[in-house]
Structure I
């Protein structure tokens, strides 16, 4: 397939509406012109004779400018770096440094996140909310499309994903990969000329870029953008704009279902919702509420593996590999794991031998790598095979079932992040002597953050002081706050004296150790009681995730 620039150029004389945002609208012709203006401006960033690709970091909410810069990169052959604003302090600054950003595009909302940060590679910061930004673009208004076209293999995107270490892990995506996803996902989802898409998931994620923006460029569909996801505004936007397609990730569906039902919902225009990590129970409720099709697939920002649930897929299944892909479940020795065996209640009987890593056989050819991170690449590549870092098992029909992650990363509300930065923050608190952070299942989807702490001799855990400490940590990510805190006298170690988190993950909160928790994210820490444990278990069972929990305490 050719470069993404060809899809963008094909829209340059299209007067169909491309974007709607807060009362304004742009046709595709106008949208491509905005991209051409920015592509022309970028040519002045590099010194004469410097032929390296320009890296533009975008630290924005879902604004039209984010889309303009993405399309400009397609036309102009530079690289967009999606900066995640849920990260904080030095972690966010390191993301920007690691990806060698030359230009940083931001807004008033996020300006404080980079205040005082050391960003030596950044030549200029553009704030889209200022007159300076308009002045910067003014000389380039009405610029022609670039004379040449980028090569299909040229880098287009650097998007941060999870990994096996605390180091930044920026996934490389080429112009060709963007084109391929625009065609494959556009066809699979059914995005066409008359589709009206709802883009409310963040554009610094591959979820919105690959399943919404790129297919819309390819087909000339209309995109309705929202600055950020709002559960209370979701149904209203669907009805106001006649939305026919939306993408989602993580607990977004659950948050929508928690809002009061609008009488118009069952007569909505919504036809398809496509995403990942909604619970089976929530998918049924969402389908019934909006009378639409909702479905998911297994994939990643790397775009190497795809597993799709067909109409005959069993409940909770990821599905089967996409056509042409050979995907297996292998153990650490590279041997294929036996198929899963279940009891009459659906409990997995042979987890130790049936669960292994999801591996794409001969799929390294589709892996474009991580930017300046050979260690992370080595974790994924063994010969010609791609090791995903995700665990699964298969039933007798070959259907895949997700079983967790091999790497020490968590996924909360669709966001991936490492435990190590949280552990470093907790180490500052003098009320604990050591702390380890790990993910435990959420009743609906993804993970919750849990930590196990050891206390200084003679000290008791002070939940209010701990809460105040967390509130004072400016570099604590918005989704990093531990929901569960286990106070323990000892933390297991491996034979090489490293912390062994496996027993902690398996036990979750079913332990004789004292556990403190926040029933909701905004509440204070409370002692986890037997009644609380029972209610939690019932919540897991309600959402068909009871198999993720250990047996309750006797």
Structure II
């Protein structure tokens, strides 16, 4: 009895020892996590001394958490049937945080010192490429450390863990995954940017400026097409054309279209520059744009960059306002294009006040030149400009494609690629894309609200994702009296909008059900690039609203919170619900 009692006491002490260390380690890890935000702010502010001090403290907390979760008592606990999985998970977490603090963060800080946003700001139209080239090895090493950390936390099976342990592990996994996307993009950027900005030889790029008032799957009609030349970091605007005229209506598609593309997007995908963004796959849209330009204008195009009016507004928030060309629009908005008025002016005001298409083209040419000149002159705050472009890339409103396969391979999978995909790790990707069917700019008044909630998990590793898409026309009653460029009238009666809503299921998944408020179910189905697509045509009168509720079935193993890609309309909102963990 004494021996048994002694054993029980020893087990209790041992358990208490592990628990006490675990609580202290948790406190240290929380402090380390809080320090990351301070570190980021200090690095962006250029306060290297404060950042060094914060990093040192962060590393001490991470190392302490690692030491507290390792030792003979933890090794013994790891062998227990039920507790072992929990102990292993805690040790992996402390290992990963310690590794990130000691291996990844120092390299990223060194790279941040080299790639100071102020040094990246163009001077006299030229970007200094030397800091990017110097930062390359450090960023690549940091990215390797982060990707290794992601693989380790991804391998933890949280389904067998109790909630107090599983939840922090899942939170950390999500955070490391976000960091991994950022470092992967950064590593590719410092590797690709010097060459793409003409470090070895001059490059020529098309810049598509998408107008969201006439929605396309990738954002809007690329009404303005700008030819840029990059040579040793110097970028100049060579030529600006609109999407009509010589870039419109080729006799045959510039590139062969598949039967599915013809069915979903029509022949115009390949014959009109204004329609290349009908497809939600940006590399495909960019390659068609390249082919149209080279066939109609000539010259060799090395890549295609896309930006929409919301991203332009964000850039203006960094570089400051630009003067508008004299005229009706300028008089109506105070003579300047600003971050606050850019979206409305470029998507609506110019079409309300200027009906002559040649005057519209002249306005966009002058405005595009003014914004480009402000950026390349180094005007404004470089840190804010880089943040604005980064946020726009995350939001899908800035995309990049290279015509060189080795460079495009490096761009694939980053936030800049805009590629069509159905999964990202264990996260299913749901796509909801809008293509205008009126040929007018009434899409400025289209609002999308998307509510995403978790459905039931199935034994085969799939799950349901419930998505309610509410489309609303916010057009005012007097829209019928506006110019036909806005009100329409060529296809429908003035003021009505018509669009195709394309719902893309996750990889290896499908749309299990789709129903609107009137009870109408289903739609036209296709398989586009191995992804199931359900298409519906929707019409709305001014002020009218409709909701389509979809049940998406994911592919096996896609049990994480979904990534939802939605056409960047002028007004859109996505609400991603909670509770995505499958038990």
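Read-outs: derived from the displayed coordinates by stated rules, not from any lab. Everything quoted here is computed from the prediction, not taken from an experiment. Cβ atoms are built from the backbone, for glycine too; each structure is taken alone.
Miscellaneous remarks
- When Cα Rg over 2.2 N^0.38 Å, for residues 136-223 alone is calculated for each of I, II, the greatest value falls to II.
- Parent structure of the calculated result -14000, given that helix-only ellipticity at 222 nm (-39500 (n - 2.57) for each DSSP H run of 4 or more, over all residues; to 500) is the read-out and I, II the choices: II
- Distance in nm of label points 7 Å out along Cα→Cβ at positions 240 and 296 from the coordinates reads 1.8; which among I, II: II
- Computed 57, 26, 20 for Cα extents along the principal axes in Å, for residues 448-543 alone - originating structure among I, II: II
- Which of I, II yields 23.8, 74 [Rg and Dmax of the Cα atoms in Å, calculated]: I
- Among I, II, which structure scores highest (criterion: FRET efficiency 1/(1 + (r/R0)^6) of positions 200 and 488 (r between Cβ atoms, R0 = 41 Å, to 0.05)): I
- When Rg and Dmax of the Cα atoms in Å, for residues 288-399 alone is computed across structures I, II, the figure 15.6, 49 traces back to I.
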